[in-house]
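Okay, got some structures for you below.
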Structure I
C-alpha cells in the first residue's frame, strides 16, 4: 500500500507539494498539449482532487491556454526552473492532472491505459492490456475502476 501524503516537487527544489488523498486514477495522455508541455511523447497523469493538493514550499506560477478541444486550461509550475506540476481546468474543475514524474516516489505508478492515442507517436507502446481512448474519454469510470482494482491505496 502507498502511504499518504504523496510528496513531490520541481526539478530545482524551490516548489514542493503534498497530496493528502488517494489519486482517482493514473493513465498516460498522448495529446499534443501534453507532448508540447512535457517536451516528450506523453505525460503520465495522476488525477487528484484539487482540494487534496497543497504547496508546502514556494508559490507556483500559473499559465492558461486553450486546449485542442477548445477548453481553457491552466498549469501550475515552478517559476524558477519551469517544471510543470499540475494541469487543470480554468477556473476550476475540481481535479488536477498531476505530473507523475514530479512525485518523489514514482515506483508505485502503474498507468491503467492511454488517452489521445490518435495523436500518439508511432513508436510508443501502449499499456499492455490497458484501456485506450482515441481522444478524451466521455466516461472515465472504467479508468477509475481499473485504478481502484490495482489496490495501491
Structure II
C-alpha cells in the first residue's frame, strides 16, 4: 500500500503528525491566546444575525470534525475503496488512542468523549466523501474489467 502510493503515504503521515502535535502537545489554559482560531470564528459568527447561539463548544466540535475529515479521506485512498470500513474504524481507533493518551500520559490535556464522537464523525464523513467522489470511476473500472474478462473467455465471438 505504501509502495503503491508513496506521495500519498508521506502526506498522510505528515498530516497524522500534525494531528498528533495538535492534540497531544501541552495545552495552555483557554483564553491565553493559543485558542485564537476558535475565538476568531466566534467573533465572526457574532456579526451574523441568528448565530449567537453558537458557542465555544460548538465551534470546537466542528473544528474536530474538520480536523479528522482528511484522516478518513487519506485512509480510504491508502487502503482502497473496498476497505472503506477499515478507514472508518482506523479513524475511530486513532481518536480513542488520542483521548486515552490525553487521559493517561499527557495530563495537561483534557480527554473528552465528545472529541471521540466529533473526530470519528469527521473520519466517517471524509471516507464517505472519497467513496462518493470515486464512485463513477470505480463503476467504469469494473465495467472495463468485466468486458476484459468476457473477451478473454470468448475471444472468437468478439472478433467477428
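We did not get these values from a lab; they are worked out from the coordinates using the rules stated. Keep in mind that what you see is a predicted model, and the values were worked out from it rather than measured. Cβ atoms are built from the backbone, for glycine too; each structure is taken alone.
Looking across I, II, the calculation of helix-only ellipticity at 222 nm (-39500 (n - 2.57) for each DSSP H run of 4 or more, over all residues; to 500) that yields -25000 traces back to II.
Computing FRET efficiency 1/(1 + (r/R0)^6) of positions 7 and 39 (r between Cβ atoms, R0 = 25 Å, to 0.05) across structures I, II gives 0.55 for structure I.
Thinking of I, II, which structure, once P(r) over Cα pairs in 10 Å bins from 0, in percent is computed, gives back 10, 28, 27, 18, 8, 5, 3, 1? It traces back to II. Could you tell me which structure in I, II was used to calculate FRET efficiency 1/(1 + (r/R0)^6) of positions 47 and 135 (r between Cβ atoms, R0 = 30 Å, to 0.05) as 0.15? For FRET efficiency 1/(1 + (r/R0)^6) of positions 47 and 135 (r between Cβ atoms, R0 = 30 Å, to 0.05), the value 0.15 is produced by structure II. If you line up I, II by distance in nm of label points 7 Å out along Cα→Cβ at positions 23 and 103, the top spot, with the largest value, goes to II.
I, II: which one has distance in nm of label points 7 Å out along Cα→Cβ at positions 119 and 143, as calculated, at 1.4? Of the options listed, only I reproduces it.
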